[in-house]
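J.: These are the structures, in structure tokens.
Every number in this text was worked out from the coordinates using simple rules, so none of it is lab data. Please read all numbers here as calculations on a predicted model, not as lab measurements.
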Structure 1
Amino acid sequence: MSSQFTRRQVLKTSGLLAASIAAPAFSQAYPARTIRFICPWQAGGSTDIVIRSWAESVSKILGQQIIVDNRGGAGGTLGAVELVNAKPDGYTISQLPHGVFRIPHMQKTQFDTLKDFTWIACLTGYTFGLVVPADSPIKTIKDLVEFAKAKPGVFTYGSTGVGTSPHLAVEEFAQRAGIQLNHIPFKGNTENMQAVLGGHTMSASDATGWAPHVDSGRLRLIATYGSKRTKRWSQVPTLDELGYKTVSDSPFGVCGPKGMDPAIVRVLHDAFRKTLDDPNVVATLDKYDQPVIYMNTETYTKWARDTYESEKITIERLGMAQKT
């Protein structure tokens with residue numbers, strides 16, 4: 001009887017050992033080390049500042065440091081390229097801006113928007129607008145249209161890169177207005193602002209990195225791109241209300257590589273969702289007039305697929321589709 005009992009114990013112990021070996025790495029308590037959050041824009045811009053506020057908040061929630069790694073350029077798609085080559089272990093995440101839905105329709109890319117990513121959570125979106133120097137003779141969109149019709153291709157505007165929302169929104173407006181503008185792409189908000197403030201471009205299309213300069217009187221905001229006017233600059237009209245049928249807010253959040261463990265995705269989703277209750281994060285979003293646009297993993301994934309298809313139609317309408 002003693003030997004039988006010993007045999008049972010051996011079998012039980014062996015079974016437990018086998019189960020522990022087969023258990024996923026996630027059982028070792030994720031996260032166990034520093035998480036890298038790629039910001040595909042230059043440091044100091046509005047997106048960078050928002051992502052850093054998220055990183056600080058989530059670091060406290062998860063008890064592990066989140067470092068922000070800036071990878072500016074290529075219309076904000078360098079984070080997407082990094083995710084393609086990253087392990088799906090939850091230690092590399094990124095913002096994926098609207099360019100990942102558009103640029104693949106315009107040129108070859110190193111990623112497949114529909115296959116290469118895990119859409120963890122959408123948290124916010126942008127307020128976009130067109131600004132000019134305070135001393136510019138262009139004071140309204142009407143002035144801009146009249147100038148551009150008289151001098152086609154002369155009016156310059158900077159953006160955060162080819163295929164980004166600040167670029168595409170102005171091109172859509174220009175097409176509907178029947179004018180030709182001169183687009184100057186930059187790596188991010190910081191360079192874009194430096195150019196317009198330094199007089200190197202006549203205007204800048206961007207997210208609200210221009211807000212401090214508008215408030216200080218150095219730049220003039222002549223239009224925003226939302227479906228309705230902003231609370232902060234309620235006197236400034238939208239392109240849509242002016243009759244140009246152009247609306248853009250570009251929702252975004254946090255994404256990872258394809259093939260992530262659903263349990264890890266849930267941990268990250270829940271942590272980033274909680275940041276929307278963090279007063280410091282809320283204050284940062286308010287500072288840059290970024291609305292809360294929350295989508296859970298399932299909804300964000302569906303939205304990404306639908307947006308990829310709708311952007312294909314937009315790119316084709318603007319005549320910017322890749323030639324085959």
Structure 2
Amino acid sequence: MSDRLEARLLLAVLREDWSAAERLAASRPPDPGVFVRLCRRCDVHPSVHAALARAGKLSLVGERAAEELAEARRKCRLDNLLLLARVETALDALRAAGIVPVVLKGLDVLHRFGVGFDERTLDDADLLVAPADFPRALETLEAAGWSGPDEPERTHWLRSSHEMPLKSPGPVEVAFELHWDLGQEKRYRIPVNEVLARAVPLRVAGREALRLENHDAAAHLLLHHLQHYFDRRLKWAPDLGRIAAEPGFRWDVVASRLAHWGGLAAAGLSRLHLDRLFPGLLPEEAARALPAAAWRRLAILPLRSSHPLDLVRGSRRRIVQLWLAAAAFERPGALPAYLLHRGSRDRRASRGGDR
């Protein structure tokens with residue numbers, strides 16, 4: 001059974017386009033199991049329930065789906081409260097070591113945009129520290145009970161990534177990612193110390209922390225979406241919309257940062273997907289600032305998908321991921337060396353991979 005109607009309904013709900021949502025639901029009642037599974041796969045199940053409940057539109061998805069989404073939202077609240085309790089402990093430990101980290105993505109959004117703790121999932125806690133502080137930050141958290149990967153996986157992460165996965169102490173583990181960069185070194189050239197110098201104070205769980213400056217945050221989200229190969233996780237898109245609506249936000253500044261980071265081409269392809277998912281979320285200024293070159297669009301044309309949620313097909317396959325990485329690579333002349341590096345890296349890896 002096709003899930004395209006359910007996918008279109010999901011996008012209409014996230015856009016809060018109620019006329020479109022009502023039209024879709026009237027054309028064929030959505031399958032409740034299919035709809036809820038899509039919401040979960042797209043990692044927006046609490047956001048969908050919150051939007052439907054605020055608008056008094058839960059009947060659009062049917063009683064069964066409404067009940068399952070309500071239960072998922074309640075679980076999201078409990079999961080997030082547990083994660084934030086672990087974040088408090090981590091921030092206290094890092095501060096005692098003289099390190100104030102930058103919180104990324106969901107931790108930032110929940111603490112400054114009035115989004116309820118039961119309306120957006122937090123899969124993990126992402127913290128960014130200066131590269132020079134990373135060894136001490138890692139040592140501090142592990143001394144406080146966090147656990148990182150064993151060898152040889154630990155060395156793989158250090159050589160090949162820009163973050164280290166950690167698990168919190170306690171009977172219920174919470175995932176953390178301790179970043180020393182915002183993207184892979186071989187793919188981008190992000191001046192992390194400049195980014196940290198622009199970071200803005202933010203109170204997180206009652207503690208002093210930092211967040212990315214808005215233009216850096218938008219640039220990071222666009223690159224992050226490509227790093228996940230245009231998968232179906234959609235919660236980053238409303239986050240980007242909130243950041244872009246902040247006073248003084250300018251897309252030409254985002255483009256300038258991305259060009260400096262070597263990520264303008266990647267962001268242009270991410271913007272193509274975003275325009276497909278949420279037409280009108282970004283203004284014409286964003287399309288002008290973040291172009292997707294014709295040859296790059298042509299390069300991914302054989303992979304393009306007609307599904308409402310997808311830009312490309314088969315993005316979980318390694319060959320497709322390498323194809324997408326090549327199409328988005330900023331400097332075509334350096335592409336052969338990059339692909340050789342990636343092939344060598346994949347052979348070295350024992351576990352893990354592109355994050």
Structure 3
Amino acid sequence: MKNMFKDYLTPYKYGKPIMSPSGKEGEFDRYGVDNMRICRHNGKFYMFYIGFDGKGYRTAVAVSEDLLHWERKGVVLDAGSGRPWDTNGRAVSCLLCDIDLYGNRELIKKDGKYWMFYHAYPGEGYEVGAAANGIAWTTDENLLEWHCEPEPVFKKGQAGEWDSGGLYSVWIVPYEEKYRLYYNGKNPTKPGEMWKEQVGVAFSDTFYNWKRYEKNPIFKVTPNHWDSVFSCGQHVLYDSKNKRWVMFYCGFDLQHAQDGVAISDDGLVWEKCETPIIPYGKAGELDSTHAHKPCIIYDNGKLYHFYCAVRPTETEEERQKFGNEYRCLTVACSEPFDE
């Protein structure tokens with residue numbers, strides 16, 4: 001592994017969930033929890049994460065003082081808007097916050113409000129249909145009451161474009177008094193054909209009227225490699241020590257999803273680390289199927305890499321609760337865990 005990536009490695013896996021699905025019928029997170037986003041606020045850590053109930057995604061929040069033990073506070077973005085594009089649920093993409101890799105990751109207020117981007121799918125089921133990206137805001141210092149704007153702020157590309165098959169999560173970066181929106185798009189496909197997910201970027205001086213970069217996609221899949229089908233899940237931060245951008249991302253090769261890292265001088269042209277930095281685990285381990293969807297935070301001299309871990313369900317009782325897979329949230333660290 002190249003020396004230039006050493007600062008981003010977190011080889012010590014916690015090995016157990018920090019957030020688990022409920023397995024209870026009627027609960028928003030019965031079948032899985034996924035795609036967490038962490039920020040600091042009022043002296044605590046806030047985790048926004050999604051749950052899947054068999055019909056769609058909901059976004060919930062939990063609070064912690066040590067990053068390992070979390071108190072659930074409940075759903076903050078529910079389903080049932082009545083609008084076709086997000087009526088089946090809303091899944092957190094990112095929040096407007098400090099993006100320095102070594103910074104405090106505090107929320108940033110804009111126009112007196114805190115802001116969250118989310119993605120939503122028009123169909124009922126697991127990510128059914130072409131998602132669009134919406135925006136929500138709050139003035140509630142407890143971060144529990146959010147207001148969703150009625151229309152998407154970012155939609156899939158025009159017919160024939162690389163991202164015209166639909167969108168997934170986005171990631172916002174304040175940049176030179178404007179904003180960059182890194183987004184996960186997929187290409188159009190024929191029935192039964194596997195799509196590719198890649199990363200593009202768009203620019204705006206507000207949160208609206210995004211202009212796509214003419215050289216998209218800026219972060220492509222790598223043929224015949226561990227990220228040959230998906231190269232996405234972008235989590236873009238600024239490394240203030242090395243004066244460069246760093247992207248933590250998810251790769252998929254039709255067998256396993258794993259997390260990787262890339263660096264850039266300008267946030268547009270990227271150099272990937274050749275191997276995953278969070279590889280899938282061994283049989284029987286928490287992440288034996290997938291170790292993916294990164295969420296990064298630096299605290300007390302340590303780098304924490306949170307991710308979604310997936311393994312097959314192992315007993316009939318588990319299958320009754322969760323289906324064919326157990327999908328939870330866990331973490332790896334740059335140093336061994338104390339407990």
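J.: 25, 54, 19, 1 is what came out when P(r) over Cα pairs in 10 Å bins from 0, in percent, for residues 196-243 alone was calculated for one structure; which of 1, 2, 3 is it?
T.: Considering all the candidates, the number was obtained from 1.
J.: Given a value of -0.49, -0.79, -0.89 for log10 I(q)/I(0) by the Debye sum over Cα atoms at q = 0.14, 0.19, 0.21 Å⁻¹, for residues 76-147 alone, calculated from one of 1, 2, 3, which structure does it belong to?
T.: Source structure for this number: 3.
J.: Given a value of 23.5, 102 for Rg and Dmax of the Cα atoms in Å, point me to the structure among 1, 2, 3 it was derived from.
T.: For Rg and Dmax of the Cα atoms in Å, the value 23.5, 102 is produced by structure 1.
J.: Quick check on the output: -13000 is helix-only ellipticity at 222 nm (-39500 (n - 2.57) for each DSSP H run of 4 or more, over all residues; to 500), derived from one of 1, 2, 3. Which one produced it?
T.: 1
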